[in-house]
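Read through the structures below before going on.
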Structure I
Amino acid sequence: MTFTLYDPNMNKLDYPVGLNPLDFSVSNIKKERVEEVIDGIPGNVDYGFNYSTRALTLNFYTEHFHGEHDYRLLRNELYALLDSYEYLYISENSLPSRILRITIDDEITPERYGAWYSQVDVPARISGLPFWRTKYTTQDIQTSGYSAIVEKYGTADGIHIDHMKYTHTTNEFTIFNSGNVTIDPRNMKLYIQAKYVNSTSNFTIENTTTGEKFIYKSSLDNYHLILDGAKVKMGLFNRLRDSNRQFISLVPGENKIKISNGTFESITFDSPFYYK
C-alpha cells in the first residue's frame, strides 16, 4: 500500500478486498504570474505570483476472484468509495505525517487486462490550500511531547528540539514554525488564545521578527482573548472592530513574540505546519 485515504474527520478509509493502491503522483504547486504590459516600456511589469494548485493522480489496480460479477461489484465499490464524502485527505505511507485535502470530480473507467485484473488512474483536485500540512498541530507537540520514533511525528518535518514549547507565560518568547510556508491566519489555521488578560487598553501581541502587531484597543478585565484565524473572539462575540484589524503571521523558523500593555496567565499557539 503506497497511500492512505481519510474521511473529513481523519478516519482511515479501508479499501474493499481486491482494490489495491499502486501509486500516488503529485506535482509541484502551479504559479499564476501577475504581470502587465505597458505601452512604451520594454517587456512587462512583474507583480509577482499567486500559488494555484497541483496535479494529482491516484493509481489503483483491482483483482477479483469470483467471476465477471465480482469485477463489476468491485468496480462499483471503488466508485462509491471515491464519492463517499465531499472531500478526502490523502497521505503517502512513506511520509505519513503530512496530508493533502483533495476532491475527485472527473469520470474514471478501469482498464481491464486479462480475465482477473484491471487498472485505473484517478485524477484528483486540490481542495483549498495547495500545501501539504501536518496531521498534528503545535499543541500536540506541547501536550504529548515529541518523539522521533512515533509515526505521528517522524523526523522529516523539521521539528526543532530546542523550540517545542507553544504555550507560554512570559512576555517574550519564541514560536518555531517547522514548515517552509509562512502561516498566514487570513487563510490558514492559526489559533492563539491569551487567558485571563487584564489591560486598560492596547493589549499588543507582536511578532518582532516580521514587525506585525495585533492590538486590542479596548480594556480587558480577566477575559480570554482568542484570535481564531482572522476572527477576534471574546466569549461568543467577534470583537474585530475593537482591534487594529491586523494579525501576526508565523514565518518559517524562529518567530520572536512580544506581549505588551497588559498581563495574562498564559498564551497558546496552535497550528499545523505547512509545506510546499
Structure II
Amino acid sequence: MKTLAPIAAAVLFALSGTALAAGNTTNVVQSGTGNSADADQTAPNTVNNTINQDQDGFYNRGKAIQNGERNSTIFQDQTGALNRAFSRQSYGVGNLSTTFQLGDANSSYSVQKVERNSSIVTVQVGLKNYANAVQSHGVNNTSDILQDGSFNTASVMQLLSQSSSASILQDGFANNADAWQSGRAHRSDIQQDGELNDADTRQLGAGNDAVILQDGIGNEGDVSQAGRNNLGFMEQSGLGNDAYIGQVGNGNQAQTSQIGLFNNALVGQFGNNENAAVFQNGAGNNAVVFQ
C-alpha cells in the first residue's frame, strides 16, 4: 500500500495540472524532409489558446510555448530550408504572435510576457535574416518586422509600454535596425533600402514619434527621445551619411535630411517646444545644432 502512495500522488498531480490547462488547440502541418515542430500548452492556467504551425521544405524548426496564457494565438509558417522560429507567450491575455518565413536559414525570436492585447508580426523573405521582438509587461502594443533580402537584422524591445507601435522594414543586404520603447503611445518607424545601413530609435516617456528613412549604403541614423510628444524625423539617401537626433523635454521637433556622401548632422534639444531642421545635399558637410 505504501509503495502505491508515490504513484497515486504523481497521478493526482498530473491530473490537477491537466485540469488547469483547458480549451487549447494545436495544429501542425508538415511537408518535406526533416522538419521539426514543437508545441507546449500544458502549463497551469493556460486556457483557450491556439498554436498553428505550417512547415514546407527541409529541416525547418518551429517551436511555440504558451505558459499561463489566455485567449492568445501563435502562428508560424515556414517555407524553405533551415529556417528557425521560436515564440513564447507567458501570463498574458489576448495576444498574437505571427511568424512567416520564406527562404533559407532565417531566424525569428518572439516573446510576449505579461502582455495584454498586443501583437508581434515578423515576415522574413530571403536568406539568413534575423529578427527579434520582445514585449513585456504592457498593453495594446504592436511590433511589425518585414525583412526582404539577406543578412538583415532587426530588433524590437517594448518594456512597460502601453499603446506603442514599432515598425521595421528592411529591403537589401546586411542592414541593421533596433527599436526600444518604454512608456505610452510611442511610434517608431524605420525603413531601410540598400546595404549596410544602421538605424536605432530609443523612446522613453509618452507620445514620442521617431521616423528613420534610409536609402543607400552604409548610412547611420539614430533618434533618442526622453519626454513627451517629441518628433524626430530623419531621411538619408546616399553613401556613408551619419545623423543623430537627441531630444530631452516636451513638444520638440527635429528634422534632418541628407542626400549625398559622408555628410554629418547632430541635433540636440534640451527643453520644450524647440524646432530644428537640417538639410544637407552634397558631400562632406557637417552641421551641429543645440537648443
The highest value of distance in nm of label points 7 Å out along Cα→Cβ at positions 32 and 184 among the shown structures I, II is in II
Calculated from one of I, II, distance in nm of label points 7 Å out along Cα→Cβ at positions 88 and 128 reads 2.7, and the structure in question is II
Comparing structures I, II by distance in nm of label points 7 Å out along Cα→Cβ at positions 152 and 168, which one has the largest value? I
Figure out for me which of the structures I, II the number 1.25 belongs to, where Cα Rg over 2.2 N^0.38 Å, for residues 120-247 alone was derived from the coordinates. I
Source structure (of I, II) for Rg and Dmax of the Cα atoms in Å, computed value 22.5, 89: II
By the measure relative contact order in percent (Cα under 8 Å, 6 or more apart), tell me the structure among I, II with the highest figure. I
Starting from the value 0.30: which structure in I, II was FRET efficiency 1/(1 + (r/R0)^6) of positions 96 and 224 (r between Cβ atoms, R0 = 30 Å, to 0.05) calculated from? I
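Just so you know, all these numbers are worked out from the coordinates, no wet-lab data involved. Only a predicted model underlies this, so the values are computations on that prediction, with no experimental measurement involved. Cβ atoms are built from the backbone, for glycine too; each structure is taken alone.
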